[in-house]
Structure 1
Amino acid sequence: MSNAYIGRFAPSPTGPLHLGSLVAAMAAALDTRAHGGRLLLRIDDVDATRIVPGAAAAIIHSLQVHGLEWDGEVRYTSQAEGDHEQAFAQLKAAGLVYACACTRSEIAARSPHSRSTELRYPGTCRDGLGAGRTPRAWRLRVPTGIEAFVDRAAGTVAQDVLQDVGDFVLRRADGLWSYHLAIVVDDGRQQVTDIVRGNDLLEVTARQRVLQRLLGLPQPRSLHVPVVLGPTGEKLSKQSGASALNDLEPLPALQQAAKHLGLTQIDPALADHKWQSLPAFWEAATQAWATRWT
């Protein structure tokens, strides 16, 4: 499958990598290896307001010392500004974009019962802005219907995006692109065929597939793996104070990540073997992953 499979890992440069990041990176890398494909590394710097200076370089270094290998040069989401503009213009020309003036508090007041972790947008500005109001964002006019797909871990997933999420944001008033538009366009531009990431993003997959279809882009296969949880049960993240990876001793974190992904149940040596080299560890982990997922 070397010519058919293209995977990617796309971390945000908002701080150093932690165990949760490593789990996602390992899953993406192992699935690519197991399928004989190509892995791309893309720094998701779409939200300039959250970028931490030096974080991108630190992430790249940390991935390298932990033995993760990728193909080609590192790409940055900000390098594809023209592609994002073109996709937005395409949607706008099709009548699928409209300006929205609603504040978060206004949306919350009208949508108290959302099935999503995000507030459902009730469509207040679908037919135009109220008098004297200025745009705060531009939203996608989501079509009616069920978006269904098969995730390799979760099985069949179906969502009525319009009813559960509503018209979602494509661009903010400050000009920054939404995560959904940027990632869909970037994956399409790089011809990504397979997306392997944390299952906290499973619920956004349907709306990204809606965008892919409206833009005429391929819809990659997906595999959503369990995320690492913090001590109080929340997703381990930079925002919740996750500790940075120890780049001086990469093997313990790699073994923790392999255990979290269930690979030590397939090959116990991944947990207790005194590995002489990281390449040997990655080779054994790839074989264990292939046993479970291919």
Structure 2
Amino acid sequence: MRHALACATARRALWRLLWLIPGCAIAQVPAGDDLRARFASVVDQARGKMPDRPVYLLSTESGDRMQGDVYARVDRPYEGLRPVLVRAEDWCDILFLHLNTQYCRVTRTGEKVELVAGVGRKFDQPLADAYWLRFDYRVVRDAAADLEVDLQAPAGPLGTHDVLLVLEAAPLAPQQSMLHLRYSYAYGLAGRWAMQAYLATLARDKVGFTVIDQGTDGQPTYVGGVRGVLERNTMRYFLGIDTVLAAADLPAASRMSQSLLDWFDATERYPRQLHEIDRETYVQMKLREWHRQQTESPPGPAD
């Protein structure tokens, strides 16, 4: 037993060393093993762990780029989640659960697959007032050992650009899988001004998940500002993935309505960070948007 533990520790240390050395032979490590190495490193350090589940949230700000990462162990077999996470329509459902996503439709032109998403405020508004993102959708890997799906949009709201969602998954045990979600974007001067205006008004009391200090009353002080915004949205997207996976075995007709209830309940586990509106308001708003989505076409590329 001790020998096995020592070997496992040595393998994790080697993987972490290879990961950190630029130009090293990390590319020769199978992608599933690479994910396991990063997952093991995050677990070992216990940074960003959610208090109620094996989910780890990390965030970084470097120059003009923001990045949030969620590593999670989920109690779902890999062979069960794999067909869901490589299907573009299921990714539209994931994006749609977010409060600000008012529309998402998959479009196909030849081999090119796009997710066209309209985002806006957290209340009913016409689609003409939405900001439209066009995600280039790619299944980078879809294998028995691991998978990777990339969504990339050249432009996003609030002056952001190069918006990227990357999902990796690999089997962990017969009934468990590892997930890694990376959400990142860049922003220039206009984006910085727009974000500062947002932080000074609508988001002035909002915080993220990372604890940066402790108050005199012993309560944690959470990160705010742009990292707080990033962390909240990264967690919302992860909870969308978890929710859609849970609903995959339901009859198609009831999948979305149940997902709305489950996603809202999942966000309410973190009310300090994620509470925005009450449950009934959220569900009724999203059901109206869902029905509208079935009948209205997305704008064309030049719209």
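Given a value of 0.05 for FRET efficiency 1/(1 + (r/R0)^6) of positions 92 and 252 (r between Cβ atoms, R0 = 30 Å, to 0.05), point me to the structure among 1, 2 it was derived from.
Numbers: 1: 0.05; 2: 1.00.
This value belongs to structure 1.
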If FRET efficiency 1/(1 + (r/R0)^6) of positions 204 and 268 (r between Cβ atoms, R0 = 30 Å, to 0.05) is computed and equals 0.30, the structure in 1, 2
1
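Using the calculated result 23 for relative contact order in percent (Cα under 8 Å, 6 or more apart), pick out the matching structure from 1, 2.
Numbers: 1: 23; 2: 16.
That value comes from structure 1.
Matching task: 13.5 is the computed value of mean count of other Cβ atoms within 10 Å over residues 60-67. Pick the structure from 1, 2.
On the way: 1: 18.1; 2: 13.5.
Of the options listed, only 2 reproduces it.
From which structure (1, 2) was helix-only ellipticity at 222 nm (-39500 (n - 2.57) for each DSSP H run of 4 or more, over all residues; to 500) calculated, if the value obtained is -13000? Mind dumping the intermediate values first?
Values: 1: -10500; 2: -13000.
Computing helix-only ellipticity at 222 nm (-39500 (n - 2.57) for each DSSP H run of 4 or more, over all residues; to 500) on every structure in 1, 2 gives -13000 only for 2.
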If we compute mean projected area of the Cα convex hull in nm² for structures 1, 2, which one ends up with the highest value?
2
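Can you spot which of 1, 2 the value 5.4 was calculated from, given it is distance in nm of label points 7 Å out along Cα→Cβ at positions 44 and 124? Walk me through the numbers before you get to the answer.
Working: 1: 2.7; 2: 5.4.
Clearly, the read-out refers to 2.
Computed from the coordinates by the stated procedures, all read-outs in this text should not be read as laboratory data. Bear in mind that the values here come from a model prediction, so they are computed numbers and not experimental data. Cβ atoms are built from the backbone, for glycine too; each structure is taken alone.
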